[in-house]
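Multiple structures are listed underneath, in structure tokens.
Only the coordinates and a few stated rules stand behind these numbers; no lab work does. These figures come from a predicted structure and were not determined experimentally. Cβ atoms are built from the backbone, for glycine too; each structure is taken alone.
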Structure P
Amino acid sequence: MKKVLVTGATGRTGSLVFKKLANQPKEFTVIGFARSPEKIEQMFGLTKNFIVGNISNQSQIEAAMEDCDGLVILTSAIPKMVVPPSQGKPPEFAYNLGEMPETVDYQGQVNQINAATHLPHVKMYYLEFHKIS
């Protein structure tokens, strides 16, 4: 059985991948990695099989991956709507402090990749989606 760490496990895609792997208990032991214990409980009802941490902290990622066979990177910066649309004007979005794309999408993923490369037994899986209009 493979033990897999899913980062971004409370996000849209991360939660789907976490559930899909968790539904295959003969093949995988899945561990979710997310920032918010409240969001974990809200989405999954419990925090079992989750590690609360931040991808900006490489030592937390390394500790979470210590006995894992695989890493699925599904973290992403998500803007919040600060002004809703009104009378033909589009909504306005902003990022929370410390959650800018440079921090999450770049440095956070660099931290995850670096952590995995320090643990040669870990295989990485990176899923990337692009909307094409």
Structure Q
Amino acid sequence: MVASQPCIRCGECAPACPAGVHPQRVLAALRREAPDEAQSLGLNDCTGCAACDAHCPSAIPLAALFAAARDELRLARQRSDFSAASRVRYTQREARLARAREEQAVERERQRAANASAQAVAAALARSRARRKPAPRDGA
């Protein structure tokens, strides 16, 4: 995440920061790849004024490193948000498809029942017609 440059841990960057961030601690957290710790130490409070850069005897570009780390964290958060939104959309789609399958099954059952009823009515009518049909007359 952060390029290795020698920090002599002099602490001269801390009093120079107008936001009250302790850049040395934030840098150490970023080098340990502990972004949550870096944020809790004030990574997002950094104004990017580069006053710490001017006071750093090791010439570490702290403001640029912090800006890059903030950008990286923002992108990670966006990817996470996108992933969560995709999961929600997928879950909703699956629920919608399940409802559609259920509705189709109910409609098929209704059609089957209607067809069975229609067949029963047709059979009853056929029996009724058969009973009413006059018997053929012999020799007529």
Structure responsible for -23000, with helix-only ellipticity at 222 nm (-39500 (n - 2.57) for each DSSP H run of 4 or more, over all residues; to 500) calculated and labels P, Q on offer | Q
Test item: FRET efficiency 1/(1 + (r/R0)^6) of positions 41 and 121 (r between Cβ atoms, R0 = 35 Å, to 0.05) calculated as 0.70, pick one of P, Q = P
Entry that produces 1.00 once FRET efficiency 1/(1 + (r/R0)^6) of positions 9 and 49 (r between Cβ atoms, R0 = 25 Å, to 0.05) is calculated, selected from P, Q | P
One of P, Q was used to calculate relative contact order in percent (Cα under 8 Å, 6 or more apart), giving 25; which?
-> P
Answer label among P, Q for the case where distance in nm of label points 7 Å out along Cα→Cβ at positions 33 and 113, calculated from the coordinates, equals 1.4 = P
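A value of -0.29, -0.35, -0.73, -0.81 was derived for log10 I(q)/I(0) by the Debye sum over Cα atoms at q = 0.09, 0.10, 0.15, 0.16 Å⁻¹; which structure in P, Q was it taken from?
The read-out comes from structure P.
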